[in-house]
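The following blocks contain the structures, represented as structure tokens.
Derivation of every value follows stated rules applied to the coordinates shown; laboratory data play no part. This structure is a prediction, so every number in the text was calculated from the model and none was measured. Cβ atoms are built from the backbone, for glycine too; each structure is taken alone.
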Structure P
Amino acid sequence: MDQFTLRQLRYFEALAQHGHFGRAAEACAISQPALSVQIRELEETLGAALFERSARQVRLTGFGEDVAAKVRDILRGTDELADFARLSRDRLTGRLRIGVIPTIAPYLLPTIIGDLTRRYPGLDMRLRETLTPRLIQELAEGRLDTAIVALPVSEPSFTEVPLFSEEFVLVRPRGDADKPVPNAETLREMRLLLLEEGHCFRDQALSFCKMNSSLPRELLDGSSLSTLVQMVGAGIGVTLIPEMAVPVETRSASVSLARFDAPRPSRRIGMIWRNTTPLADQLREVAEVVRQSAETLAGQTAGATACT
């Protein structure tokens, strides 16, 4: 074989990303032996090993690290070429890779998917839920077309389009429903349950309480909003959750809700994409659909977020 193929480069990127032949093969929708053959042929073409293989893990060699950076550039350019071709069509069709942070995805995605599917019948949505730093990295590398995150991201290479704002709601045990609502200073003295490191919502909650990352021992971390709410229901502490999460996360928990006095803590949600993407105009249309979806959801859940 004298030349490598784009397909081999995509397989290489998947294996570099997942570090495991089985997971990479699943992501590429091919069998593991077929993936192994393609990677071996790519290595033979390039004349050097790209991966160090062990029984449990696959990692890039030094040469593989250098190749990975160039492969990302090649695949990003290829995807942008395909995007240019899509611009000649009347409607947005084909693959659209959307990233969403975990404190939005479970609550907003069902509405977004339905609205976008009705608006763009030929759209093939690929959804990715992960933390903001990972979304930013994958967007910069061309693995995503756009992402829905908390603003600002403040990356000069990205366009930021605000969509909506929402308040944070205090969740505390049901027996505390008649107690005064704590202010930020009082909240610092309570057993505050927060998401683990890496979640932007954690940082926003800490900012409201005027607390830095050097947390007192009584602060407890959770992996999801659902975990935090259930811990509150068990009487372990209190927590903050975004307004859109209230109907889902509190419906089966023994908790009470309260709103803070002004100025209330809140966050601003928006969509981001690369400044260089040829799909900018189409992504602005998608952003408007997402904004309308969020508005619809807010109207549907207004009653559920009435705090007691």
Structure Q
Amino acid sequence: MKAVVLDGFTLNPGDLSWSKLEKICDTTIYERTAYDTSDLSLIIERVGDAEIIFTNKTPLPAEAINAMPNLKYIGVLATGYNVVDVEAAKKRGIVVTNIPTYGTTAVAQMTIALLLEMCHHVGAHSQAVKDGDWTTNPDWCFWNYPLIELSGKNMGIIGFGRIGQAAAKIAQALGMNILACDSNRIKELESDTLQYVELDELLAKSDVISLHCPLFDSTKGIINKDTLSKMKDGVKIINTSRGPLIVEQELADALNSGKVAGAALDVVSSEPIKADNPLLKAKNCIITPHIAWAPKESRQRLMDIAINNLAEYLNGRLINVVN
């Protein structure tokens, strides 16, 4: 069978191997295929008569899927699968799979890295030393930003699935109390330092709010001027989940007014980020280029799961199917 990887570079920029996939089927790998859906001709041309597609962010809308007569299987190289019209695939009898759990540890680690950076500004202080600020300083130490101790503070986590729980464990190890908001409550997780609360209580009591919920109609824009107004003055916000969870102009306004003391975002509403994104010029806003998922160990797990999904399909067993 023929397989095409439409956008393999971000998963494997050269430090992993596609050899396991190549042993299973005749494989063509493209580093990048355009994300623009206004012209689907290149996507359709590259797939050709292949039965199998792997895509990360290259879109597969119904028009493209219906123009691929041999297509039988779509493997999404990510957890989110909104780049594929799964209903159109289902109508054609095309199996769509995703990778549900590969990045839990990596994303939780990045969440805490962003939190600690907001508390200590390690990068900025290191650069200040290299720029000569310590050499010329009259005192034996200095700091250019407020330094924050996390022990005893409240971390609100919106979306308490695998990643939210993993981030909570690290935060608890730092002495933080966890306020979790999720429709699915696991009572066994509650303790002296972790309790489930409704969203309004989380907003009112949290010193730090971290987003770990999926992007649904009900969660799109969950951080907006109304929810921001319910938060503590000086709250910090972290997003390693999905960019559209935040109304970006309204968060930028809250940062610039000082209502929000800091934000650390690994995702934005449109990626790559657009030059006119208001958060680029907002005060006290850290933005990283969607890298929480990307440690080599995490990417290797992703690739292994993706190839195993296909191998199971070829053996007549379906796993991680989303349609």
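I have 21.5 for mean count of other Cβ atoms within 10 Å over residues 110-117, calculated from one of the structures P, Q. Which structure is it? Comparing all candidates, it corresponds to Q. Among the shown structures P, Q, from which was the value 1.2 of distance in nm of label points 7 Å out along Cα→Cβ at positions 22 and 54 calculated? Only structure Q yields this read-out. Computing relative contact order in percent (Cα under 8 Å, 6 or more apart) across structures P, Q gives 21 for structure P. Can you spot which of P, Q the value -13500 was calculated from, given it is helix-only ellipticity at 222 nm (-39500 (n - 2.57) for each DSSP H run of 4 or more, over all residues; to 500)? Here the read-out was taken from P. Could you figure out which one of P, Q the value 0.65 for FRET efficiency 1/(1 + (r/R0)^6) of positions 150 and 246 (r between Cβ atoms, R0 = 25 Å, to 0.05) was computed from? Attributed to the structure labelled Q.
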